[in-house]
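Enquirer: There are structures below to look over.
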Structure I
Amino acid sequence: MAQPRSRLPLYAGLTVAGVTGYYLYTAGGSPKVAEKQFESDIHKASAKTKAQLPGTASQVKKDGEKWASEAGQKVDSMVDQAKAEAAKAEGKFEQYRKDASKETMRAIDNADRKVEESAAKAKSGISSWFGGK
């Protein structure tokens, strides 16, 4: 059995012959004019295709700027939130420090009072040994 041959070369050849015939016919048989018309049509088709592509340079630039702007806003928001949390934590720490200072001062005052009371008792006890009032 013979393998079937591809018909692609036949179809490609017929297409080229048809396009060539069309341009020669519209140019009135002049190969130079037909070539110029063909080049003009190719250029128009290329320009139209480029204009319709979604990834044009200006669109890519706009998309990039938009993405950078959004990313910048998110970073700014995160920085602001972090600053707010840090300030909040600092405020809590400051309040804790103040409370701890108050408690420490109370403890020192109580200790001073006890020392003074003990010193006064000791002084009165010693004075009574030596006949003081």
Structure II
Amino acid sequence: MDITLTNPWQWQDSLGYSQAVEVKNNTRTLYCAGQAAVDANGQPSGEGMRAQIKLALQNLEQVIEKAGYTPKGIVRLNYYTTSIPEFFAAYDIITSWVLQHGIQPASTLIEIKALAFPQLLVEIEATVSG
């Protein structure tokens, strides 16, 4: 698999994402459903944004690995949040996580009114190449 990042500018680099990601010689693709701060029993977290981002990323990683992929293959991350200001206040968790996995995926951030459970603040979905 050959991944090429396209970034006409440099400002997105500090945010840990790319304007576009091209994947060549790909043999498999995994489309992950949005992962939120929900425990193994399906119970949503009532904690704040930082804790919810951490748990959502842990859940995403677990789904990716269970499917036989690795986070290193993530080419797209989409974020849905009920509060962009709260999300960006905790964004260092995401930049740290993407650096840890050596990725710079294409990304989209959308503020929404609500998620599946009223106490949820963030949901993260991924596309993974293998």
Structure III
Amino acid sequence: MLIIEAIDHIVINVGDVELSANWYEQILGMARVDQRAASGEIRTSMMFGANKINLRPIGASQDSWFTARSPEVGSEDLCFLTMADPAAVAHHFKTHDVEIITGPVTKAGARSPIESVYVRDPDGNLIEVSSYR
């Protein structure tokens, strides 16, 4: 039987790689990594912990970026974990002029209840930053 253990990386479609990379770096504290692909183009990834998000420009061809059947910008709903207190997360967003959609609010996490604050990235993706109690 096949058993999935973890996610290695995810790919999100973005309207502007630079704008998105800067937001994830400045607002969520992720590290930007640019690498040259076999095609010669530069690909941008955001690293945090042992995780990676590839930022795929929405105009990229299916030949150079093998991706979902119907790539769309702003259709993601991502939850990130932090050790920070939810009030500190909300304060961080407010000090960076990032509109809070809702939160802190209790939601169902993978292991147990989590306290979440919701915002949107530059493409409108719903970003949930959560901490376990």
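None of the figures in this text is laboratory data; all of them are computed from the coordinates on show. Keep in mind that what you see is a predicted model, and the values were worked out from it rather than measured. Cβ atoms are built from the backbone, for glycine too; each structure is taken alone.
Enquirer: Compare FRET efficiency 1/(1 + (r/R0)^6) of positions 72 and 104 (r between Cβ atoms, R0 = 25 Å, to 0.05) across structures I, II, III and report the one with the greatest value. Don't jump to the answer; show the numbers that get you there.
Expert: Numbers: I: 0.00; II: 1.00; III: 0.30.
Greatest value across I, II, III: structure II.
Enquirer: As an exercise: Kirkwood radius over Cα pairs in Å, for residues 24-79 alone, calculated from one structure in I, II, III, equals 12.4. Which structure is it?
Expert: Attributed to the structure labelled II.
Enquirer: Where does the value 1.03 come from, among I, II, III, when Cα Rg over 2.2 N^0.38 Å is the thing being computed?
Expert: Comparing all candidates, it corresponds to II.
Enquirer: Still on this structure: Work out mean count of other Cβ atoms within 10 Å over residues 32-39 for each of structures I, II, III, then name the structure with the largest result.
Expert: Result for mean count of other Cβ atoms within 10 Å over residues 32-39 over I, II, III: largest is II.
Enquirer: -4500 is what came out when helix-only ellipticity at 222 nm (-39500 (n - 2.57) for each DSSP H run of 4 or more, over all residues; to 500) was calculated for one structure; which of I, II, III is it?
Expert: The read-out was computed on structure III.
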